[in-house]
Structure P
């Protein structure tokens, strides 16, 4: 099996963002490919942020029931639980790497879950941290 991939919140939000059809299509492709192969994973932080984002931040927000069902579906993916140890390691990374605490928590969750790739728009594409490669799946391909 290839390396696992960790999906940041923005990848999942694009699944429901009708105002970004190209990104929506790419997010669906990622979830279908990586989810079906058993490689995709998320964390409890990601699904919490997802719920808030799709019910409050989209131009066309989801109703709470639809968002609830989406969270139920996403919860079938392998899940990294955010605990005190992970929070403390994220604080250390935040201070060491000069990334936001929330991004550091995503990075630490991806590492904890054994991911080799973190799909996100929020960090520097191509950067590698402790063997975890950051990839922005929405960049145009050449």
Structure Q
């Protein structure tokens, strides 16, 4: 059986992805890792979970600079969690006129990801690779 040749993304698309990985890895990473390495008191459980998640995420984004296509699920995850936060955390508070200062402060950087990430994602490639391609074998 002959295997189909993998589809290559255009070079400009690879650079757009690399730029997004770098932006997330360096900007968010500088904030997350500074807080991670220099916190002086124990964090509340959910704050610790979110910091650990963001620390791992930003480190993996730096790997995405080298392997932009292999790390594509990371960008899909970035879009998914930000969309879920906007829909499940911010929107209900907004509709109830109960957005507090902390939530309001988070809206811009999170919504920015909801806007920018879809612009750099290669949607045709994602469709062919993750939706219509046959899955891996089970046995």
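Read-outs: derived from the displayed coordinates by stated rules, not from any lab. Note that the coordinates shown come from a computational prediction; the quantities given were computed from them, not determined experimentally. Cβ atoms are built from the backbone, for glycine too; each structure is taken alone.
Figure out for me which of the structures P, Q the number 18.4 belongs to, where mean count of other Cβ atoms within 10 Å over residues 12-19 was derived from the coordinates. Clearly, the read-out refers to P. For FRET efficiency 1/(1 + (r/R0)^6) of positions 76 and 124 (r between Cβ atoms, R0 = 30 Å, to 0.05), which structure out of P, Q has the highest calculated value? Of structures P, Q, the maximum of FRET efficiency 1/(1 + (r/R0)^6) of positions 76 and 124 (r between Cβ atoms, R0 = 30 Å, to 0.05) occurs in Q.
When helix-only ellipticity at 222 nm (-39500 (n - 2.57) for each DSSP H run of 4 or more, over all residues; to 500) is computed for each of P, Q, the one that comes out at -20000 is Q.
When distance in nm of label points 7 Å out along Cα→Cβ at positions 52 and 84 is computed across structures P, Q, the figure 1.7 traces back to Q. To which of P, Q does the computed value 2, 8, 15, 18, 17, 14, 11, 7, 4, 2, 1, 0 (P(r) over Cα pairs in 5 Å bins from 0, in percent) belong? So the calculation was done on Q.
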